[in-house]
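Read through the structures below before going on.
Here, each number is a calculation from the coordinates, and none is a lab measurement. As the structure is a computational prediction, the values presented were derived from the model and not from experiment. Cβ atoms are built from the backbone, for glycine too; each structure is taken alone.
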Structure 1
Amino acid sequence: MAELEKRQVGVLIPAFNEEKNIGPLVKDLKAFGVEVLVVDDGSTDKTAEEARRAGAHLLRSEKNHGKGASLRLGVDWFLGRGYQALVFMDADGQHDAGELPVFLKALAGGDKVIVGNRMRSPGEMPALRRATNRFLSWILSLAAGQKIPDSQCGYRAVSREVLERIQLDTDRFETESEILLEASRLGHKIISVPVRSMYEGGVSNIHPVWDTFRFLRFLTGYLFRRALQAKKRS
């Protein structure tokens, strides 16, 4: 991506009670010359204040609505302001801002959907989380019709062209999978790029058992709805 066009890329960070991590992350990202939006999903700590102090744009919900709801809100905000691509990151310190150029380079090369892949070198990722990621990624790859090694990685980039056409209906962690399924439905190739796994003792907000069940329930419903829509069109 040309240097002048870097201003057309925004970074979207949904956050819930991340006052310790959000400020340093925003500052590191701002150093790359991109705009950052933090969507505070009803935090009860100083997440909003720290994000704003570090230089981020801020949207804040009084109540917690879920990660997916924050992503949808943030996407709408960016699309209303002419950005040509979005990079999605988590606020929990598990994504390295220093790897942002990897996503910018892929966007510059014409890729429309780029997802981080931690599974080549999962590092300190807990064994149960690693197994869950591999299982869900295998299932999603089958549904999408293309290999996605780490479908649960929240570090990703999506072009405006894709974001304007996808239909998102979920409000929680399933939204990230929904984005990939919708992009695949539209015929876009999903590119994976290696990123660091930065657990280092951190606690994931995802519950392996419950969120696996919820993912499978979402996937079943998603495929059923799309099959009905296809039948109506035929």
Structure 2
Amino acid sequence: MPPPTEPRLSVLAVNVGLPREIEVNGHRVTTAIYKSPVSGHVTLRRLNFDGDRQADLTVHGGPDKAVYAYPSEHYAYWRGELPGVELIWGNFGENLTITGLRENEVRIGDRYRVGTAELVVTQPRVPCYKLAIRFDRPDMPKRFLRSGRTGFYFAVRREGAVCAGAHIALLARAEHDVTVADITRLYITDRDNADLLRRAIAVDALPVVWRDYFAQRLARVTGHAEH
């Protein structure tokens, strides 16, 4: 019997979109959650793919959220959860629809080559109300987060070009064992896990805003600030 093969890690779609104004309950809202697949090689710069932008830079985008990746494997789950909703790559606002990487396997700080770019995993996605707008379901952000199927953000370590079909290669595995799923779990279900809070705070690749938040939580759990 031949040895088992490693799952192919690859990009199924590169999705981009620019901010647009839409009307929601009589109000105008600017959002860039509507992403569409594009063909050919797309240049990835430090903050964005060419042709892609974020609408509200106070909560979206920036160096730690330059690229949002979403596992294609989750689409089957959402087709079951959202009967009658047509789902195509990019529907969750992701820049990269990928295969072979899951939140419980990917560590914060893992470094990958994607096409000719080099990317570093930084954090899970915490959805805002615009995901509710995208699917016309007010409970969608909560359902999305609690499902654990959050996808994750990359920072761009080296600019390059990416296309559909591009291989994803692991360049360096983070030395700790804190995964994307661990961060989501700490945020919503395992909030008082002091050991995991300490390990998360020690992860340099986790953005400062997350580490500060977890440090405050740890202080409440233990009754004192830790250094």
Structure 3
Amino acid sequence: MSGPSPAPPARRLVIWRHGETAHNAGGIWQGQLDTDLSARGRTQARAAAGALAALQPSLLVTSDLRRAAHTAAELAALTGLVVRPDPRLREIHVGTWQGMSQGDVAERYPDEHAALLRGEDIVRGEHGESVAHVEERALAAATDALAELEEGRTAVVATHGVTARTLVAALVGMDQRTAWLALVGLHNCHWAELVESRTGWRIATWNAGALVADAPGGDH
């Protein structure tokens, strides 16, 4: 009697946060401001690209904001992959908070700031987005990309701190409030690696990164 058929080779998905920007270093809420990488961020991106190239990815998708797209370009230069920009992978829009310091937001919006600390999913900055909004668009983008990913292959998604955590939680079936409170945000140019199993996606690594002197940037 023959045994059960072997599982097909697992697919992998790497969700990669962009390199550091001046706003990250300065504690400024970026949201969808189209900031670029700092010199340190470019160094981080090159180092991380070298590590991710070893995974032999076959698909590379990125947020269209420059800090993510330029991070992805470093991996494209090493692998020859074509970078596919997708605006659905942008960072959470934080409305009036964009360009404000974390301290100023806490002072001017104390109730909203306290709600975030409690894990409540509020609309950021009066007219921005909630995590629920980000989950809907980012998951749709990932689903479209994964539809093209063959068995045993790896896809890389270059995105942003809040979007990355939101997308990982959505793919593994984790409640977003739990993810917000329990998962430390991805550091600049660090990534999560998900592996597909018979029962769905699982987190294999969290906050992996290349060997570069790096202090964590905030989730904004």
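Say we calculate FRET efficiency 1/(1 + (r/R0)^6) of positions 142 and 158 (r between Cβ atoms, R0 = 25 Å, to 0.05) for every structure; which of 1, 2, 3 gives the highest result?
Ranking 1, 2, 3 on FRET efficiency 1/(1 + (r/R0)^6) of positions 142 and 158 (r between Cβ atoms, R0 = 25 Å, to 0.05), first place is 3.
Once volume of the Cα convex hull per residue in Å³, for residues 78-173 alone is calculated for all of 1, 2, 3, which comes out largest?
Top value of volume of the Cα convex hull per residue in Å³, for residues 78-173 alone, among 1, 2, 3, belongs to structure 1.
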